[in-house]
Structures are given as structure tokens and as C-alpha cells.
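Just so you know, all these numbers are worked out from the coordinates, no wet-lab data involved. Here the structure is a predicted model, which means the values were calculated and not measured. Cβ atoms are built from the backbone, for glycine too; each structure is taken alone.
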Structure I
């Protein structure tokens, strides 16, 4: 497995941008070294002041997810044969994971500074949540199986792109053009990373179709575990579940989106047309090819149920409900 993945990721290294060509948080945030910094911060706060509470909750949850990056880099280098053995290894996988992490690191940096300057959230509560999530860890339920892990990350990059894109769309709707631009930049990175991982796994499907499809079906049967699943604000409530409800209700990331991601990946990898599979793989093929429609059949019922759930207080927004 690891040999195939290493060969496939080597072909995707061009999806990482040179540092010199990359945007940085300071390119978007107010310039703090010039004379007009007060006006820049005042403009940011003025635009952020109109954001509704549900969008703030989703934004904080997305930022916490991005800030738990240490857990994700650890996971990327855990699977046998897919490790940065020395920390400066020059293998394709090591170069990819360090480059991917360096690009992803800017996302949390940018949104963190935006939230701090906005004055709209209880920043200490946000920081506590981030620390808890990194401390609690991250288990994507792949059992360190390399194929399962790669199917997961392709799914997750597309899901993250959708979440940031929709957050930006809503920010634009409410007039916060600065936040909308930030989300667009982040979604652009996620789109490149998604493309790299999708192409990687397409190579896996072509090289080892039966095991690749079985691994994909395994991840889909248990439903994708979100990276922020173990987030906590220090209380014993299920914070992620409540955050996910707000994301569904606000339209930032919904069950319909989840189904669309499954359909997109299944089509991109050409799962339905693969032949010569083992009996187990044929059963997995049939399962994943019908999965998106099975989720879509639940959308109306889920959306109605979510609308009827009572709103819950969030420490992030000073115990207001969302």
C-alpha cells in the first residue's frame, strides 16, 4: 500500500505552491505597522459587527478545526511506510506532508487574528477549545490502514473546502467582504489539496482496485469522523454535535453536502466502471455507488428535525444561543 501511495503522491507535489508565491495572513489583515492601523482595525470590526451569532459559531468551529493542525500532521506520518523518518526526509511523502502542513498552518493563523481583532467572540473560550481539541487528539477510524487514510483525507479536503466557501458566501451576504476574501483564499488552498489527494487515490484505484474500493467503502460505512469531533469547551456537553447542528441549520455544511461529496468522489474515481473485482470488492462497489442517494433520501427529514431542535448557548459567543 505505502509503495503505491508514495508513487502516486510524488506526481502531486506540484499542487504545493512555492512559499514565495503563497498568500500570507498579513496580506489580508489590517496593516499594523503604518499610521492607518486604527482605521484598518475599525473597518474590520465594523464589518464583523453585522455577522449573526450562528455564523460566528461556525467560524469559531472552523477555526478551532484548522488550529488543531499538530494532530493532523502527526496522523499523516503515523502509517507504516508513510512517515517523515527524520523530520527532514526527502521522500515524496515527507515533502508532501511538510508542504501541506505549512500551507494549512496559514488558515488558522489568519482566522485566529481575524476573530481576535473582531471583538465578537469570547476569545479565551475559543483558545480553551483549541487546546482541548489538540490535547484530546484525532482518530479518523482508519486503523492506520494507508488506503483508508487516503480515502478519508480526499473526502475531508473537499468537505473543508465546501465549509469555508459557504462561510465566505454568508459573510459576503452580510457585508463582511474582508472575511469573505479570507474564506475564499482558504477554500482555494483546500481545493488544491483536494485535487492532489483525489488524484492520488485515483492512482490507488487504478493500481489496486479491489483493496482500494474495499477501503473506501469501509470509511463510508462508519460515516466520516470530522477532525473536530473531540472538541470541548471544558464542559461535559457534546460541543461538536451542537456545532454541527449550527453548521447544518445555517447551510454552511449540511447532509446534502455530505452526499454530494460522496457522489463526486465515487464518480471521480470511476468506481462504478471498475471491473475484475473480488467478490468482497464488488459488494463494496455496489454499496458506495448507491450511498449518496441513500443519504439524499434522508435530507428533508433531517433538515426538518434540525429546524425543530432548540438552540443552545455557546461560550464562544458569551453564552448566547445559536
Structure II
């Protein structure tokens, strides 16, 4: 992987998250147009960590599409693989914050530009130039983007890249949960690195016990070399071969909402793999990785939005020192 010109290429959605931000004088909810989309959130954090990143996806040729491109460029993300749809508008998501900081999503995506990415839109040379290729399931919810995603994964794999997958289950976007389960299984069967949340683990295995659920996936998908399970404020688990561990979450207060937390965690894990490799990771290695990822994810929850809320490495280190004084 040393000869690759890019560290990470991510494919998928780049969209506007309309996040609730107070009330108007008339008592109506106000929404802020935050640039987001899980794959670009991941890349934005990786750029903070000094990695070379590129995005593959599609936005509308409209004001929101231009806003997203501008913000991604400001973050230092290579947009050679970004396409503009002249007929379909940029995808929008309404994010309402629930008590405790969790979210409820409503999508305006039928149609949506990100879902209109085609095989012909792909920059094959770009995809083949990365050390890690990352994707989620929003690009698998239907055609033509599903075919484009499948082709991109195959291209990256053939070129020797590690494949990173985040199921990122958003139930309203699927025609049926059975279809969602089938497409998540497709991703699980092709990834080397998996980031999966507690609710997604339950969805795929029927297990609320994280270690039992992880064991099921490890047996069913032996291709997964590094699996991380996130459990919100509780913390996170990591499984790599015979090594496995748990690190509690950061509970320093000040949580506003959780948009982008999982993506920030995922980016931190990919950064660790880029710097340390994926072979022979020990429990102390995994502990170090999780503490950094947990701290970075926590910091994002103290702000609104995602791409513009990614913390600096120094902030993450300071938070780690506070949250884990005796590692």
C-alpha cells in the first residue's frame, strides 16, 4: 500500500443536514443547513489528522450542491470524483434532536442526487489509487448508485486497497428491512474493517450482547480483520483476531447532539490502521485506538453539524488525558 497516492477514498452521500437550532420569535423551530453525509464526515476528520483523502459521489447542480463542494474543499478533501446532476436536486436530511442527544432523521431523497451516481460517473483511476476504500449503505439503497458502489468496491479491492464499511442503517431510506439486511450482508462479506453500532449489531445478529454478536459476525464473515462496535456514551469494543477489548466512552458533559460522532470514530480507526497497519494488533494497540476514537467522537457531540465540527488532534489528546487519566 506504500505506493498509493491517496490514503482514503470514500464513496457515498454528500448532503445537507438541517439541524434544529433554537426557536424563532414566533416559537417555530429554526434549522441550520449543516454540510454532512457520513463518507465526507469521515474524510473531514481524516484531513484533520493529516491524511490524503478524496470523495466520490454526486450532488445537485444547485445552491446546496455548490455549498457542499465549497465546504468539502475548505476541509481539504479532493473532489476530483464529485459529479453534479443537472436534473436531480441535492439530497436533504432533517435532523431532529431527541432527549439525550440522539437523532431522528427525515430524508428528502426520492429523488436525490447522491442516489443517482452511476457506474459511468466513477473515476476508476482515483478509486484504484487509495490505501483504504470506505463506504456505507446509503449508496446501496437502490439503483443506479448500488451498481456504482459495487463496481467501486471491486475496483478498490483489485487494486489492493483495504475495504472499510459502516452499515449506517437509516430505516426510512429502505423499501424493506429485509432488503436492508441483504445489502448490509453484502458489505459485511467484502470488508476488512468494520465499524458497526450497537443497534446495527442487534439488527444483523439478534444479539444485544456485544461479544456474542461480534462472535457471530466473525464466524459468518471471516474476511473482517478489524471489527469495532460502538455503543454510544457507554463506549466501544474492538475485535481483531484473538485480541478484543472495551474502552468506556467519554462522559465529560456538554453533549448537544450526536450527528457525525460515529463517522469521527470511524475516521480515527482508519487513521490508526494507516499508521500502524492491520496485522498483529494487540489488546494495548486496540485500547490506544479506542481511547482516541472515543475522545474524538465525544468532541463532535459538543457541537452542531459534522464536517465543520471535526476536532484538531491536539484537542483529542487533551480530552483523552481528561477522560482516561490512568490508561
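A few remarks follow.
- For semi-axes √(5λ) of the Cα gyration tensor in Å, for residues 8-167 alone computed as 32, 19, 14, the structure of I, II it came from: I
- With relative contact order in percent (Cα under 8 Å, 6 or more apart) derived as 24, matching label from I, II: I
- Of the structures I, II, the one that 4.5 was derived from, the read-out being distance in nm of label points 7 Å out along Cα→Cβ at positions 56 and 272: I
- Test item: distance in nm of label points 7 Å out along Cα→Cβ at positions 96 and 208 calculated as 1.3, pick one of I, II: I
- Ranked by Rg/Rh (Cα atoms, Kirkwood Rh), structures I, II are topped by I, which has the highest value.
- Structures I, II were compared on FRET efficiency 1/(1 + (r/R0)^6) of positions 64 and 176 (r between Cβ atoms, R0 = 35 Å, to 0.05), and the highest value belongs to I.
- For helix-only ellipticity at 222 nm (-39500 (n - 2.57) for each DSSP H run of 4 or more, over all residues; to 500) computed as -21500, the structure of I, II it came from: I
- Each of I, II could give Rg/Rh (Cα atoms, Kirkwood Rh), for residues 224-287 alone, but the derived value 1.17 comes from I.
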